[in-house]
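Listed after this line are the structures, all set down as structure tokens.
Quick note: the coordinates plus some simple rules give every number you see, no bench work behind them. Since the model is a prediction, treat every value here as computed from it, not as a measurement. Cβ atoms are built from the backbone, for glycine too; each structure is taken alone.
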Structure I
């Protein structure tokens with residue numbers, strides 16, 4: 001047993017070493033900057049403690065950005081899961097041309113977020129965008145989708161759902177394809193209808209795959225930066241300034257690399273907490 005363990009560590013050592021270099025060193029350097037007085041005007045790495053964390057956590061804008069990030073992440077993930085589950089269930093009934101449907105669905109996911117943001121920014125342009133042109137041709141008023149503080153975040157959530165739902169569809173479709181047929185056959189013999197089969201068989205059996213899809217998308221949404229930068233730059237005002245953009249603003253617009261790193265490290269801790277809680281729930285469910 002000891003020999004097998006040593007052999008396993010020996011085979012894993014090259015990969016673990018590369019991970020430590022590629023991922024570990026940047027994280028450690030970011031933590032060092034967060035604990036230092038480094039700014040773009042004072043580039044010396046002088047460790048000062050947790051003052052940067054306390055500084056940004058004392059600002060209302062930080063908590064506003066954190067609240068917006070939570071709203072954005074929850075809204076996007078809930079929308080992606082519900083729409084993705086509905087599409088996956090419909091595709092489950094399709095026999096002909098299923099591969100074509102999946103190919104079309106993966107197109108948004110294959111596009112770079114920057115390209116998606118640029119496309120939707122043109123489509124939603126207040127005066128010349130095709131969306132408002134269509135509304136006005138139907139006699140409806142034009143809408144400032146990205147310039148209205150009450151609509152900008154919701155519009156970003158919609159765009160995120162449009163792009164990311166296909167990933168959820170792929171995961172849930174794979175989970176649905178792996179479900180055993182025996183419980184459904186037994187349920188049909190007992191007279192259970194489609195809704196009862198979905199609620200008491202499909203959802204419980206699909207839960208592990210659904211949890212994986214949800215946690216992956218939560219992590220992705222917390223890290224969202226591209227859409228904010230291209231679509232709104234955090235505006236109008238600060239109505240779409242997510243925590244990732246807050247960290248960018250503080251580091252490169254405010255010239256405070258230390259406070260920007262502290263904000264980014266808080267975001268990293270939130271993502272790690274989500275991951276740990278997810279694995280805890282998954283292992284608890286298995287046991």
Structure II
């Protein structure tokens with residue numbers, strides 16, 4: 001073995017140890033908090049738990065029960081409705097605001113900070129503030145509508161408006177992170193493209209649709225995947241904004257909330273685990289479909 005070969009192997013081993021040192025904590029956290037619980041949930045979905053611990057293997061009984069449970073189908077519908085409306089609306093608003101913040105305007109740093117605030121605000125605080133704003137008696141939204149002679153609805157307890165209120169809060173709370181991601185994508189677009197377009201007489205709108213939007217599609221795809229996964233797992237806003245006695249809870253109850261209800265309120269942990277498996281499969285199917293369709297609309301430089 002030559003000296004150079006020995007040195008190369010030494011450096012390669014050192015680089016591998018350095019990589020393991022940095023990746024190790026992340027992998028351990030992923031294993032403990034994600035992979036192991038996921039495997040446990042799949043296993044427990046085939047079991048029935050007793051009131052004082054212990055379980056019995058029941059096979060596909062929990063899944064057969066779901067096929068005849070209207071509450072599961074209602075929760076599935078609510079979850080998809082929330083995701084279908086929240087994600088596209090949030091994406092459109094985020095791209096529009098990020099495009100404005102990408103320009104050289106006075107106080108742009110302050111605007112970026114203001115728009116990013118929802119991302120660093122605790123969900124409990126966000127839910128409580130919006131809950132007060134949606135209050136039918138003294139909420140600021142209905143007070144504003146009363147100025148124009150409009151009687152505001154009971155946003156959170158009316159079946160017709162409960163989902164609308166949840167979507168509004170979901171869109172608002174997701175803007176901060178999306179705007180920052182889109183802003184990073186916009187700053188990666190070469191300015192030479194815009195200069196060439198201006199020489200050809202292209203205006204702001206044409207530059208946006210012919211240059212900005214196509215080159216932003218990789219960022220849009222990343223945001224689409226992460227936003228969809230987050231929307232399909234919505235739970236905390238529902239838990240904090242809608243009480244157990246709220247008559248409209250059934251109209252906003254998601255699969256994640258239904259898992260919590262069965263596992264921790266009704267103490268049917270096996271059935272709750274089966275619901276999480278359905279949610280996992282739904283998330284995987286939607287993600288795979290998006291990855292298969294990305295070749296048709298995502299343009300990489």
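Among candidates I, II, the computation of distance in nm of label points 7 Å out along Cα→Cβ at positions 182 and 214 that gave 2.0 used structure II. One of I, II was used to calculate Kirkwood radius over Cα pairs in Å, giving 22.2; which? Going label by label, the one that fits is I. The maximum of distance in nm of label points 7 Å out along Cα→Cβ at positions 86 and 246 over structures I, II, that is, the highest value, falls on I.
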